[in-house]
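Every read-out reported here was derived from the displayed coordinates using simple, explicitly stated rules and does not represent laboratory data. Quick caveat, the model's predicted, so the values are computed rather than measured. Cβ atoms are built from the backbone, for glycine too; each structure is taken alone.
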Structure 1
Amino acid sequence: MLNKIYLEFRDIYQNAKYVVLSSPSIEFSIGQETIPLDQLLTKYQQSTACFITACNPWGKDMGKDMNHAKIAQLEKDLIKTELPYLHAFGSNSAGTWKEESFLIIGIDKQVVSQLGRQYEQNAIIWVVKEQVPELIWLI
C-alpha cells in the first residue's frame, strides 16, 4: 500500500507550498533551507516542530465542512498538549487546493506521528532547527 500512496502523493507533497501564519508569514518547501523557520524555533527556544493537517484523510477529498470539523478537533487535541502552535496551510503552487494546517512547536516526533495516524494522514512534515524540512511518511 505504501508504494501506491507514495507514488500517488510524493510529487504533490514535495512540490506543495507550506505557509505558517506567523507575523510575518513563513513560506517553506520540503527539502529547502528556511531561515525564518529556524528563527521561529529560536524565538520559542525549541529545536523541533511539525507541520500537520487533519484534512482529507488518506488523501481523499472530504469537502469543506468535514475538513473544517476535522481541523477543529485537531486544534482541540493540540490545546490539550499545552504546546505552542500556529495556524498554517498547505497548497499547490497553482492555488487550486488548500488545506488548513498547524505548525506545532516543540512536539516529540513519535507523539506527532501518532497524532498524524490518528487523523489518517499519509505524511507529516518534520522540522529540525538548521536542517531542511523533511516529509515523514506515516503509512
Structure 2
Amino acid sequence: MVKVKTSVVSLIVGFLFALGLGLSGMTQPAKVVGFLDLFGNWDPSLMFVMIGAIGVHAVTYWMTRHRTSPLLAEKWHVPTKRDLTPALMIGALMFGVGWGLAGYCPGPAVTSLASFEARPAIFVVSMLVGMFLFRMLDKKLQLNR
C-alpha cells in the first residue's frame, strides 16, 4: 500500500513540477539562452524562478529536517558520496554546455514533450542515447568508480 501511495504522490509532485515549469516559461529554450546572454539581450526571469524554488526548498527543508524518516518511506535516501571525481566534473561540464547550447535541461525537456514539437523530442532522444552510450562506455572503462 505504501508503494501505491508513493507512486501517487510522485505523480502529483511531478505534475506540479511540470505545471510550474510551464507557467514560469522555463520550457522555452529562449528563456534559458536569454538568461545566459549576459552581454546581449539578458532575461533575468530564470533568476526569479530559481529564487522562488530556493525559497520553497528552504521552507520545506526547515519543516522536515528534524524528522527521523520521510512520510512515505522508512528512511531518508541521501547521497553519501561527496568526492569530486573526474567523471563528475566532466559530466557537470557537459551538462552545463548542453544546457547553454540547447536551452533545455532534462526536466523542462521532458515537460516540453507535451507540446509535440520536434526540438524537445530530439533533445530527449539525444539525452537517452547519450545515457545509454555512457552506460556502455562505463562498463568497459569503469569511469564512474
Inset, instruction - Could you figure out which one of 1, 2 the value 26 for relative contact order in percent (Cα under 8 Å, 6 or more apart) was computed from? - result: 2
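With distance in nm of label points 7 Å out along Cα→Cβ at positions 37 and 125 coming out at 2.8, pick the structure among 1, 2 it was computed from.
Attributed to the structure labelled 2.
Here Rg/Rh (Cα atoms, Kirkwood Rh) has been calculated and equals 1.00, so which of 1, 2 was it run on?
Comparing all candidates, it corresponds to 2.
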Inset, instruction - Please state which of the structures 1, 2 yields -12000 when helix-only ellipticity at 222 nm (-39500 (n - 2.57) for each DSSP H run of 4 or more, over all residues; to 500) is computed from it. - result: 1
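Comparing distance in nm of label points 7 Å out along Cα→Cβ at positions 13 and 117 across 1, 2, which structure shows the greatest value? Don't jump to the answer; show the numbers that get you there.
On the way: 1: 1.5; 2: 2.9.
When distance in nm of label points 7 Å out along Cα→Cβ at positions 13 and 117 is calculated for 1, 2, structure 2 comes out on top.
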Inset, instruction - Output the label of whichever structure in 1, 2 has the greatest value of FRET efficiency 1/(1 + (r/R0)^6) of positions 29 and 69 (r between Cβ atoms, R0 = 41 Å, to 0.05). - result: 1
